[in-house]
Structure I
Amino acid sequence: MAYKIIKQLTTSGQAGNIKVKVIRMWESINFATDELMSLDMILMNEQGETIHATIWKNLINNYKAKINEDSIYELSNFKIQEDTRYHPVNNALKVVFIFNTNVKEVEDCSDKFPDYYFEFASKDTLLARKNIDKQCLDVMGLLTKIKQIESRMILKNTANPRQKDIREIELLISRDQKVKVTLWGDLAHSLSEDVIGKHTVVIVTSTMVEGLQGMLSLKTTNGTRLYKDLDIPETWKFIASVPYEENVPKLMEVDKSTQGTLEDQMFYNRRTLQEITQMRHENPTNQDFVFTSRATIVRLDNDMWWYMSCNVCNKMCTKIANKYHCNKCNTCPEATTPRYWIRIQISDHTTSTTCSIFDDEAQRMLKTTITNMLDSLNGNYEEVPKSIQQLCGKTLIFRFKLSDHNLTEGKEYYLVKEHLS
């Protein structure tokens, strides 16, 4: 049988037949609702070309028993669409299974496919992709720090709050570049503290890149998988390129700003507002840029105090007609969640500045959820609630977390991590 190669696939005309290996397969779960959305795969042909494939939830039962990771199949009667959400491989198209897609397992020619497939990103690629959620990236790094597993409550102000395990790690990806990775759920258990003191090379797949305080941070996705000390040529080449012997994993320190008595926390890294607003750093790293300051809320910086967020990416949505549109996902999400975003001007005896209070901390400050607050307004959602207006004039101790924008660009709107009085 004649097969099309992946680069010949287009969104127009007949897709034809392809012969591919299922390199990786995963379930895509809606982070906000914990519901299964799709079954996804990375497919590779004999020429080494790859493409993302999706089986939407209504068809998963039709195909799940027929498809296994690492097996080879002939596929026909499928759709080719543009991959609008994210690209787990460097291909803007994806295969979409439909009700009559044919799946036939092929027993031979397994030696023509690799056991593993990665698209490793260089330091320059990571820097270029920072805060651009579209192309997923695979990284290889030498484990330098690992944090103990914590249990964190997520989506506190929604109908589906729940506990999630979380573990933070740090990887050296080149001689002069480190990245932080936050592992959620089952991924948090894919590494144990047994690695402390032992040279460990880690591969993390299908990540997005964020910038936090000048340090690159990798955000995991549904398709993320973690490999440890994989015996492939790329591992040995990487080991030769970094200071391997000098770097063994250490236990990552906890956030010191939240330790000790309440009084200890209130005076942690105490600064005046002038000292904070004049603080600059040419190249912020993973240093502790958390400070406390005693200040008075002068006024609300504007009348906007909440926003509607997309349940897929958690970013702000814009209301168009009777629907909310997410610019990041470039679609109207099926579900949205309201969140606090209160912007205030504060002052002390040295100067004044502006800061932002987001969802969890705003709820703690106001002692009510955003849902209850909106319900109390009887549809007058543009009105600033009295309890928010009454924040003006209060003197509190704020714990700030300075961002890259604050430190390098001198921008205001400092993030309030917590208020302590």
Structure II
Amino acid sequence: MIRNSEHQGRMLEDRVIRAITWRVLPLVCLIVFFSALDRSNIAYGAVTMLHDLSMTNTGLGWASGAFALGYVLFGVPSTLMFQRIGARRWLSLIMIVWGALSAATAFVSTPHELAVVRFLLGAAEAGANPGLVIYIGRWFPENVRGRAFSIMFFAMGLTTILGGPFASVLMSLDGVGGFAGWQWLFVVEGLPTIMLALIVLFALPDTLEDTKWMAAPEKDWLSAQVKSGEERQSDGLWSAFSNARIWPLLLINVLAGSAIAGTTAFTPLVIGSMGFAPTQIGWVNTAPALLSVCFLPLWGYLTDKHHDRAQVAAGACVVMCIGLIGVSLLLPSPWALVPLAVLMIGMLGYYSPFWTLPTTFLRGYGAAAGVSLINLVGTLGAFFGPIVIGALADRTQSYAAGLLACAGMAGAGAILLLMQNERRRLRRLESKAALEGAGRD
């Protein structure tokens, strides 16, 4: 009888997880895909845009950093609006805005105009990723949340796999209709986001109660599973700022974010320095990106199965560090594509274990503010990383020095993650020893 009940429970769990995976995650993945596409297409456009706008590498770094500044300033307000009015309405609104801004980038004529549009784009996108982290936490029980995040960030990897070749095709339209290739890139990639926003408005469920494709017993089971995790803490807004466990994650995400954003902003230019033509760069970048996506299921499995998820995130930072050092040493040889693949494996692997950390000790409005705080402070890395690589590239006439600087940031992030994990381990041992001592007394 007990065995039959356990079997039915597992069948119910499998059925519910399968349903929300297929019903909720596809739209989430599309939002992440177009968010990353509209954010990163400047890297491909820069291959010829630098000349057309008379920009330096440092100028490109500042333009990329302007996105991060807007993201930082509007991160918390946008995420709290997500919490207040619901995922469906808020996401569809900001998607329309950032899609229009991405398309409008095609019509900038000076580096200053580019920086302004990138700042506004960052402000518009600010609530998307942190809001989706909260959204995943509402739908997936904690024991499968790592895999859900892996699928979500798989879409980010697809941005490079599909976005690179698509960018090469659009760049080949240079001169068609009187537009440069980079102008076609921004217009064609910005408009689909607006169309997707309309689908999100009508198709994305805000809450479990909104779903019509889940039976009452399935809703009850899922609600109980999600709430069982939330019962450990029901946090207010201030708890995110007063919780000491938040602050190390802020610094870690700044360091990792600097390495990731700096590298992402200049990857097409780095590939171009290996001797590839502008119309080849997107295709060349596809191979290492595809390999990195193949490793995402492994990162998701490690995140869910490993007790200390900070160690998994630290491992991803170490992989990033190794890849960055390898690329910097092998440039300008095309063999640098090999460590570039290693770098991308670490970059994509970092997200799923790291973003499970704050949602394990914050809930409700505390989670919304905490995730947004970590995300927006980490976005400071997206401000500094591109500027560092751009400035060092102009000074040294090579991208190697900037990549080595990013390697140092990724390595420092790994060390901090391991230190934090060790502190937690010691606290657990002290608590266990105190309990055992009290039991003997």
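From which structure (I, II) was helix-only ellipticity at 222 nm (-39500 (n - 2.57) for each DSSP H run of 4 or more, over all residues; to 500) calculated, if the value obtained is -2500?
Values: I: -2500; II: -29000.
Checking each candidate, the match is I.
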ask   = Quick one: relative contact order in percent (Cα under 8 Å, 6 or more apart) came out at 26 when computed from one of I, II, so which one is it?
value = II
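Taking FRET efficiency 1/(1 + (r/R0)^6) of positions 271 and 383 (r between Cβ atoms, R0 = 25 Å, to 0.05) from the coordinates of each of I, II, which one would give 0.60?
Among I, II, the structure yielding 0.60 for FRET efficiency 1/(1 + (r/R0)^6) of positions 271 and 383 (r between Cβ atoms, R0 = 25 Å, to 0.05) is II.
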request  = Taking distance in nm of label points 7 Å out along Cα→Cβ at positions 39 and 175 as the quantity of interest, name the structure among I, II where it is greatest.
outcome  = I
request  = Taking 26, 57, 16, 1, 0 as the value of P(r) over Cα pairs in 20 Å bins from 0, in percent derived from one of the structures shown (I, II), identify that structure.
outcome  = II
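Looking just at FRET efficiency 1/(1 + (r/R0)^6) of positions 103 and 199 (r between Cβ atoms, R0 = 30 Å, to 0.05), which of the labels I, II belongs to the structure with the highest value?
On the way: I: 0.10; II: 0.95.
Largest calculated value belongs to II.
Work out the source of 14.2 here, i.e. which of I, II gives that when mean count of other Cβ atoms within 10 Å over residues 327-334 is computed.
Details: I: 14.2; II: 17.1.
The correct label is I.
Quick note: the coordinates plus some simple rules give every number you see, no bench work behind them. Quick caveat, the model's predicted, so the values are computed rather than measured. Cβ atoms are built from the backbone, for glycine too; each structure is taken alone.
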